[in-house]
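These notes open a run of structures that come right after.
None of the figures in this text is laboratory data; all of them are computed from the coordinates on show. Note that the structure is predicted; figures quoted are calculated from it, not measured. Cβ atoms are built from the backbone, for glycine too; each structure is taken alone.
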Structure P
Amino acid sequence: MKRILVCEDEDVIRDFVVINLQRAGYDVVDVDSGIKALQVFEDENRNFDIALLDIMMPGIDGFSVCKKLREKSSKLGIIMLSAKSQEMDKVNGLMLGADDYITKPFSPSELVARVDAVYRRVCLSLEKEEKSPLIVSGPFVLNTKSRTLTKNGKLVELTQVEYEIMEYFFNNPNTALDRSTILARIWGDEYYGDDKIVDVNIRRIRMKIEDEPSNPKYIVTIWGYGYKWEAK
């Protein structure tokens with residue numbers, strides 16, 4: 001569930017924000033002060049994806065809350081809210097670690113669009129951290145960051161299409177993949193060419209990675225169906 005902490009001291013604005021974010025599918029926790037925002041963040045074990053913070057609040061202002069939250073979490077998405085449009089407010093918020101800045105008044109569509117954009121970046125960042133760029137299979141190492149393949153430490157020169165086929169195989173080891181599935185995955189659903197193009201690319205890849213291309217042990221043919229990557 002997409003969780004967001006909303007900190008806004010004006011009841012009308014807070015209610016407006018909460019209802020629109022809930023309609024967009026967010027699980028919203030709302031508070032009316034910076035002190036409560038920091039307390040809830042800790043009480044909820046920091047289990048939030050985004051914090052939406054009003055800048056002008058009595059007691060601890062949004063800038064201070066932003067700074068403290070950023071010190072507690074580098075992954076939290078933070079968006080600042082303010083009635084002011086001065087460039088310096090925007091710069092201050094971003095310098096303190098905010099990801100975005102929304103100036104009041106704003107429409108529901110703008111609010112949701114900006115929150116969605118930050119949420120996507122948060123998810124993408126987490127995926128990159130959690131997923132290693134290296135996929136190892138026998139003597140092969142596929143680097144999804146540099147988009148390269150090595151065999152026994154030696155670089156295998158691949159075209160972009162060949163690389164994408166190899167990445168698809170590596171992500172589906174020991175799985176029979178039919179030609180039409182490979183064609184749609186690599187060339188897209190809108191491609192109406194002959195699936196023989198799959199066979200041609202497989203043949204080229206075998207010439208580059210197999211010890212005996214005529215007797216492959218890595219890319220195995222499933223007769224009448226397609227191919228399978230034999231993970232070693």
Structure Q
Amino acid sequence: MKTYYEQLGSTGSPIIYLHGWGCDGSIFKPIVKRLRQFNNYLIDFAGFGQSEQPPFDGWSVADYANQVIDFLAEQGIGSATFVGHSFGCRVAMVVAATRPELVERMILVAPAGLRRFSLARWIKVKVYKLRKKTGRLPSKQSGSEDYKNCSDGMKNTFVKVVNQDLSDFAKRVKCQTLIVNGRTDTATPLKHAKRLHRLIKNSELVEITGDHFAFFYSPQAFAQTIQLFVEQERTL
């Protein structure tokens with residue numbers, strides 16, 4: 001799998017940026033241009049931006065984690081700070097849990113990846129599968145907007161990714177972690193971030209004003225947060 005990326009900044013400490021679903025690495029550019037003292041890597045996940053598509057049957061979060069692990073090996077990066085947004089947080093957590101030596105610290109912005117059992121959702125899925133099996137699917141396509149916007153192959157990836165609960169991986173994360181979540185975020189509600197904070201023992205939760213993309217509306221503040229977090233950890 002060929003991973004497209006952009007490298008911006010100096011030869012300072014490496015920072016790996018992992019974007020959310022439907023985006024690519026370029027979403028971090030307004031932030032990274034304020035952090036040129038670091039060695040910033042903006043990755044496009046498979047199926048996004050300019051990276052290759054995953055296989056038609058789809059990738060799991062673990063497959064995306066392996067993409068990142070392989071990328072680090074190709075670049076000769078022994079360990080780095082990870083900055084993830086939404087879907088990117090899923091991948092960062094799996095890397096941190098399974099290959100802790102690669103992740104010095106993490107910033108998880110509007111993190112996705114935790115699920116609780118929902119009877120309503122379970123019934124909805126069962127009904128959908130039954131209708132699909134009997135050829136009685138409604139003419140109007142069901143599912144979230146992210147799902148509807150996927151290509152046929154990426155729909156398989158989307159289903160694998162969103163249906164996986166990463167609670168057990170979160171419990172295994174040992175590195176210093178900063179969790180940032182908007183108070184009015186409906187895509188990844190604040191209550192999920194609070195639960196993740198309880199699961200990751202060495203973590204801090206910061207609540208901010210705004211929605212799922214709140215930090216990207218204030219790139220200067222986001223850049224300062226990253227800089228302070230990285231430089232603080234160096235002095236400890």
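Worth pointing out:
- Structure responsible for 1.7, with distance in nm of label points 7 Å out along Cα→Cβ at positions 21 and 181 calculated and labels P, Q on offer: Q
- Taking relative contact order in percent (Cα under 8 Å, 6 or more apart) as the criterion, the top-ranked structure out of P, Q is Q, with the highest value.
- At a computed 41, 13, 10 (semi-axes √(5λ) of the Cα gyration tensor in Å, for residues 93-164 alone), which of P, Q: P
- Structure (P, Q) behind the derived value 1.19 of Rg/Rh (Cα atoms, Kirkwood Rh): P
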